[in-house]
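Here, each number is a calculation from the coordinates, and none is a lab measurement. None of these values were measured; they are calculated from a predicted model. Cβ atoms are built from the backbone, for glycine too; each structure is taken alone.
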Structure P
Amino acid sequence: MRLLIVKHTGTLTVFDGDEEVLHIPVVLGKNVGDKQREGDLATPEGDFYICYKNPASQYHRFLGLSYPNLEDAERGLREKLITPAVLDQIRDAITKKECPPWKTALGGEVGLHGPCPNQTWTHGCIAMSIEQIERLYEMLDLGDEVTILP
């Protein structure tokens with residue numbers, strides 16, 4: 001399975017090969033633009049994969065994304081938000097298709113989950129109805145690709 005999230009339309013589409021199998025509305029980060037750092041309330045943009053599944057999150061179900069990706073980490077190093085050692089940890093995790101370090105100045109623990117208490121925006125995650133997150137949770141596996149476009 002492969003996911004395509006388009007921020008400006010607030011939609012998530014699931015593909016099985018070239019076939020569209022699900023198309024749903026989603027709620028995104030409060031601030032527009034690509035996520036730059038912890039606490040900026042923006043949803044990241046780029047290519048990621050599902051790296052973590054939590055069946056009992058505070059938001060019902062949680063599918064963690066591999067944010068920060070290598071592009072984010074290289075930018076973070078240039079902007080002195082992370083050290084070369086953290087860049088190496090992120091690179092190593094991505095090579096192994098694991099979750100990169102989530103406790104950095106770049107932010108982390110970004111994922112797909114059930115509804116938010118405020119219902120109109122998230123802190124950077126991708127939120128949806130309980131019914132939809134349950135469907136996605138069953139459909140998706142670790143390593144499935146996720147592309148987030150502006």
Structure Q
Amino acid sequence: MVRLGLTIVARIGASRYRAGDTISVTLSVENTRVGHAFPTYVTPRVVLSAELVDQAGEVIAGSREERVIARDVTLDLSRERADTRLLPGAKAVLHYRRRVDRPGLRARVRVVVYPDAFYTDFFESPLAQGAGRGEALIREALGATRRSPSPCSSKNCR
């Protein structure tokens with residue numbers, strides 16, 4: 001359903017890059033057919049990312065950049081920390097530029113939806129503080145959220 005409501009475009013500045021060149025990639029996500037803010041509520045988090053990878057597909061350390069589309073609220077829902085959701089017609093753009101320091105590097109871009117990001121944080125919190133009698137049920141719920149895609153230990157994506 002997410003793909004039907006969005007237009008995702010990746011553009012690269014050149015078809016080939018050599019050592020010493022600067023890779024230029026633009027990744028955009030536009031809310032073209034959702035009809036309301038995307039994502040709708042606080043649970044999902046959408047992460048646009050770009051990074052350099054070598055010929056073996058290994059990420060080059062320090063090369064990752066991200067842009068998060070989400071509504072970030074405190075776990076008790078009392079305060080909004082940030083709202084980067086896309087209203088109808090709005091677009092999120094990640095402009096990625098990196099110097100190529102050796103042959104064989106390429107840029108990899110991704111758009112990943114983490115459907116249970118808020119719930120993962122929500123269930124981790126009482127476990128860190130000592131959940132008491134409900135600990136087994138909370139661990140079970142946390143396990144269920146972790147079986148869906150989860151962001152880079154979601155705290156690192158804020």
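Values computed for the structure shown
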read-out	value
Computed 33 for relative contact order in percent (Cα under 8 Å, 6 or more apart) - originating structure among P, Q	P
FRET efficiency 1/(1 + (r/R0)^6) of positions 57 and 129 (r between Cβ atoms, R0 = 30 Å, to 0.05) - highest-scoring structure of P, Q	P
Test item: log10 I(q)/I(0) by the Debye sum over Cα atoms at q = 0.10, 0.13, 0.16 Å⁻¹ calculated as -0.46, -0.72, -0.95, pick one of P, Q	Q
Test item: Rg/Rh (Cα atoms, Kirkwood Rh), for residues 49-136 alone calculated as 1.12, pick one of P, Q	Q
